[in-house]
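Listed after this line are the structures, all set down as structure tokens.
The numbers here are math on the coordinates, done by the rules we state, and not lab data. This structure is a prediction, so every number in the text was calculated from the model and none was measured. Cβ atoms are built from the backbone, for glycine too; each structure is taken alone.
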Structure 1
């Protein structure tokens, strides 16, 4: 059931799940798509779109190649910002906080749920690094098809999950004449109590 006056909400996780459920009914593709921002060794931000793969009161989960650009940046500076934007609803959620790795059991379980070709692709792709040609990538995939012909495709050691432990979650809803509604929940540490503030548009 939709929270009608979202500015009265006191639990940001429940409000997020309410908005995500609404987006799943209205967005034409990938309602769980989010921008993930990290920072490189020079302090320059990097951002890319990936998919949310888990949400609980502990945080927001996604998976990637740990040797990719985002993986290396998260290792060097373990914090991230997330952005969800659902155009069909005129709503946006911004999230910031430190990150932590998910457990091996969580990563194994999610990896096992993926399509076999996606699992082989995780082995074949040296994500973010130079690639000679598309044919070279497809040849590497073919090698792993042979290697894992029995269907037993374990999770690569360089492929893992991350959980963003939010210390800030901001909700934005489009209003007429740019008089939008915004509230932000903040806390000093990932397990601390939330404080809510209404913001100007």
Structure 2
């Protein structure tokens, strides 16, 4: 590997660390502020079928119910988010946007009335959907190997798309996952044309 390639790789890793670290730092800062007496930022989450609740599509991923909720989301956000960045850092932003949009709209449409949905888990499930389905859409060794590895390490999360436990937004998980699959289809590397 040449010196220029090493510099490029170091620069890319620095960008990835700053991106992930910055977003996680923002989530933690918001949760700390949310614990100040009299502050209730969670009301900015997704409120189903309420026009004002649509703002939650943008804000909900940064809001968490408490520190254990945030801790539970931090590690998979960092891990899966970084795996999304492996090929191109720009993939991370596209997958994040699509998962947040589809996950947020789906949650807004089908979740119970008078509920508020918060947390980064919809986006995390978007990363999972992207990573698991990328191998299928691209059908190259690297993508399929990554899909299998993620399936082995994080496949147990898939149960989270089913209604199981009160207070857990399975709707956000399900539609975030669907958003990740859509992103994988959109970002799939084009296959070379067949020669006959």
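For structures 1, 2, calculate mean count of other Cβ atoms within 10 Å over residues 24-31 and state which one comes out highest. If you can, show how the numbers build up before the last one.
Details: 1: 11.8; 2: 15.6.
Largest one: structure 2.
Among candidates 1, 2, the computation of Cα extents along the principal axes in Å, for residues 16-119 alone that gave 40, 31, 18 used structure 2.
Looking at distance in nm of label points 7 Å out along Cα→Cβ at positions 32 and 152 for structures 1, 2, the greatest value goes to 2.
Could you figure out which one of 1, 2 the value -8500 for helix-only ellipticity at 222 nm (-39500 (n - 2.57) for each DSSP H run of 4 or more, over all residues; to 500) was computed from? Walk me through the numbers before you get to the answer.
On the way: 1: -8500; 2: -22000.
Clearly, the read-out refers to 1.
Once distance in nm of label points 7 Å out along Cα→Cβ at positions 8 and 168 is computed for every structure in 1, 2, the highest value turns out to be that of 2. A value of 1.2 was computed for distance in nm of label points 7 Å out along Cα→Cβ at positions 80 and 184; which of 1, 2 is the source structure? It must be structure 2, since only it matches.
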